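Student: Input: structures, listed below.
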Structure I
Amino acid sequence: MDNIKILLLHMKGFKYLFLISFIVTTLRVFINFITPQVIRFTVDSIISEEIIKSSLVINLTNYFGGRNYIRENIWICALAIIILAIITCICDYIGRTSNAKASEKLMKSIRNSLYEHIQKLPYSWHIKNQTGDTIQRSTSDVEMVRNFMSSQLMELFRTIMLIVISLILMFSMNYLLSLIVLIFVPIIIIYSSIFYGILSKQFLVADEAEGQLFNAAQENLTGVRVVRAFGREKYEIEKFNKRNKEFSDLWVKLGYKLGIYWGVGDLVTGLQIMAVIYVGVIQASKGIITLGEFLAFVSYNAMLTWPVRSFGRILGELSKTKVSLNRICEILKEPEEKDEINNETPDLSQDIEFKNVNFKYDNNTPILKDISFTIKYKTTFAILGGTGSGKTTLMHLLNRLYDLSEGEGTITIGNVNIKNIKRNYLRKNIGMVLQEPFLFSKTIKDNIKIAKPEASIEEIRNVSDVAQVTKSIENFEKGYDTIVGERGVTLSGGQKQRVAIARMILQNTPIMVFDDSLSAVDSETDAKIRNELKKRKNKSTTILISHRITTLMESDMILVLDKGEIADIGTHEDLIKKDGIYKNIYDVQMNLSI
């Protein structure tokens, strides 16, 4: 029911279009039932001399000149059928266009909600969910729901009406023939329901396999550099072929089972038609049923045959749509990242304090253990530690990509707990450059301007100078108008890092974080960038994370992490006097540089 509520919520403003579609579909069904009655009337009461029992039909006959006049102008009956067919076509057109508009508006609303909602989901959700699967839910699953809403929903409604009204009219015309039909209808419906109930789970497996296929393709295209660098083309092709084969095999198996279903269904339907015609011919020959009634009954049975046959297909589409809708709603039901109502927007040009911070991810392995330190405003603070020591996690906590649990310590800026600071405001005031920065498939200028869209070319050149990337950019034929390619593939690792640094500096935040973001540049460029950053020392607090001692040694304070705990903290001069991790790394790196 929750999923239905979500659908209804997204129909706000255009439910009337679905209502119009239902109304004209109902009218169309009733007209379909009138047509066989016109044929029956023509055969029994015009061509033959059967007594007209209905007062309504008598009045209509008299209105058009009486039975003899109509018999002499039989075209009147043909014209009536043509008019009914035209009305049916008009109803069909109105119903389909109204339903198409409504379903497209619905899907547009759902797609927009999905995209907007995904933007607001916590970072932890994005880490746990594969990109390919998310894309598939937002495209293929949405398309599956659209197909059902645009065609199958009205078909389901029409089929149910046809079955109910056909059986009522059939029983009013001939009890025995109706019983024959009634024996077969439940068999086909129950058989279809059970069959597609079994297949619904296989549809889900196939849907998930498609998501895995999407993910394999997405990973390969995203990691094209790594694939080329390590000669992994053959491995990637084999991996994709394996996923593709699994996906294809699932649908081949489904095809076999669907073939069995349609074959058995054709047999049952054929037996039903044969039984109705056989018994009907006998009754007509004995005068139990008139020829017109028999023709009308056969028309109703033919009208009923395909909807009953297609009922299973519609149920199958309903099963697949239900699976797709569940997968879409799973995302929409995920709680968004929200701020408290009265969250603050304080001046972040203040000291940063981590106090008794403990943190672990979902696997319950402790990442940070009782971490406490203070970063003074306008100072350069460095963090050194091995892989998995918790360096990046500290920064994720600082800009609230993750939140500390209750009782697991506090992080404050200017004595204000960051939990009381609006997330968006906090993140706009903490500039971050990652080791693997993300660049959009735009020009270099546009990538830098993301931080400040109104920035002039002079401002862009200034920050490029600080990031030591100006010469590299000007060496390109189009300079700042060079397209960097998807995920920045046009640029080298060092160039991407420096463009990201320029983008962050343009943001002009009171807190700047360099998370191993100088790892891909040479030592000389590293030193030049740090020298430029020193000139900005009175504007921001700078946090450096690196494995390179030369990058950290001139910092005001250096924190050394080891397995999530503070191994040491102090200035470069203090730490090299101690026999610890910092001194050991310093000795190794200095000896290697000699």
Structure II
Amino acid sequence: MPLDSFCLSGVIRELQDIVGLRIEKVQQPVRDQVILALRGGRRLLLCAGAAQARIHLTGLSRENPAAPPMFCMLLRKHLGGGRIAAIQQPGRERAAILTVDMVDEMGEPGQRKLILECMGRRSNLILTDGEDRIIDCLRRIDLEMSEARQVLPGLYYRLPPAQAKEDPVATDEASLEEALADAPREVCADQFLLDRFWGLSPLVCREIACRGCGAADARLDDPHRREGLIRSFLAWQDIVKENHFTPYLLTKDGHPADYSYLPIAQYSGAMEGAAWDSFSAMLDTFYETREQQERVRQKGQDLLRTASSARDRLRRKLALQEKEYAQTLERDRLRIAGELITANLYRMERGQQSLRAQNYYEEGCPEVEIPLDPLLTPQQNAARYFRQYNKAKTAEGCLSRQMEIARRERDWLESVMDELSRAETEQDFNDIRQELQEAGYGRKAAGGGRKEPRRGKSRPRTFRSSEGLRILVGRSNTQNDQLTREAFKSDYWFHTQRIHGSHVILCTEGREPDSASLQEAAMLAAWFSQGRDSGQVAVDYTQIRHVRKPSGARPGMVIYDSYQTAYVTPREELVKALSEERR
């Protein structure tokens, strides 16, 4: 659900702990996100994304662009070194205002306000001076975009126009009873709340209706349901007025599905719910997967299109080759036709369109009809069938080799698509793009003979086993090759069996690895593969000395022998616990 005004109230109450801390760094990893690195190692995230607008402390590491955006530079100029004086929510608006005490370039003390508006597609991040005049904003809104409210540098900041609905916190029992008495009996309880009050999300409206009426979609045609809805609504008011907010995360099939500021019971067994210790930890977990999917959608869309189009072309080509190959396996009928024509030359004449003869190659010598070209002599017809037979015999070997090449190319393209599904950083996408270009897919940047700028070298994902052994996980096929090539012969190599995934290296440091480290490395190989959501994944592992790369093979393609197989269940909590990047 979007961060509604009451959930935002709970988050802002929690963030009062950072008031008084100094802003040491300002970062803008992507266009819609700004991170304020605070003294003491805490990091405040402000996101103005259309579907992900929010504010909370974050523990996730995010890659910053090589050159900071202009808005980031502006924030560094005005907020860098400043101290957070207050974090407030104006009324019940879906907005958070950070007031920062700072010193300008002339040494004069002053104030700046960084305002986050969490309003769906109209979400914005606005910087104002001490007089509430807009210095700049993430999204500029002029008169053509909105006649009701402009957000431009130089204008005074004003809150968005209020909705023409009632304040749910200020509504008393008598007003609610009167409104329910006038409400149409066919309307659902949750829709009644959503249409009448501002600030209530659909999820919370359904929950209030479920608690009071017994079902989220209950109608108001029963007096008992209306009474129950009033009691449930008043209980919700008490929660909000007393600030008894509970971070609550809903999961479906083990994946975060929704969240709220109060326990949710409307889904029965369809979803699982759990209370969290803090809104920041809950929101970090909820949006982590979504952010990765969004990065893949935005940054990897063109790469995914290139790889999938090439893969689909190969599939069509392979289907035609397999059809032709099946036809070559029936070539004996061509040879037999030629031999039967040769055996019956004595009774054939030029101009015949077919020959009926006994097939002495089959038991019982049944009669067969052999089509002929009337423009050719009987000897020429026989020779034509023999030529077709020899052509099919030669084609079998050629098609077999071509199909093998096409299958390897298809598997490699599918491995690239699997890489894209797990890509996280800008460098990951750059590596995959370069891999595709070197293989002849996609355009290389036109430089008119100029050298391309040197790209940074991506680092593999790093983990530490429970016994202290280092585990490396490749991010791309090219990096998979690099890890395998640079590992010691005594290190162990892991890869999922028969499905695409990353190469995983367990660095043994010259000693025999313990069983727990082997099991954890196998689990990481399963997690960073197409089998992530499976219950049991087969992972092959062997020492690096038994892994080799065939000549001319695509990146990431290896062969191995003398291996063992472990069967493991991927577990996200163990992946996070082993990660060195989170420590």
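Throughout, read-outs are computed from the coordinates displayed, never taken from laboratory work. Owing to the predicted nature of the structure, the values given are computational and were not obtained by experimental measurement.
Student: For which of the structures I, II does the calculation of relative contact order in percent (Cα under 8 Å, 6 or more apart) return 14? Mind showing how you got there, number by number?
Tutor: Values: I: 14; II: 8.
Comparing all candidates, it corresponds to I.
Student: Kindly point out which one of I, II the value -21000 was derived from, the read-out being helix-only ellipticity at 222 nm (-39500 (n - 2.57) for each DSSP H run of 4 or more, over all residues; to 500).
Tutor: Comparing all candidates, it corresponds to I.
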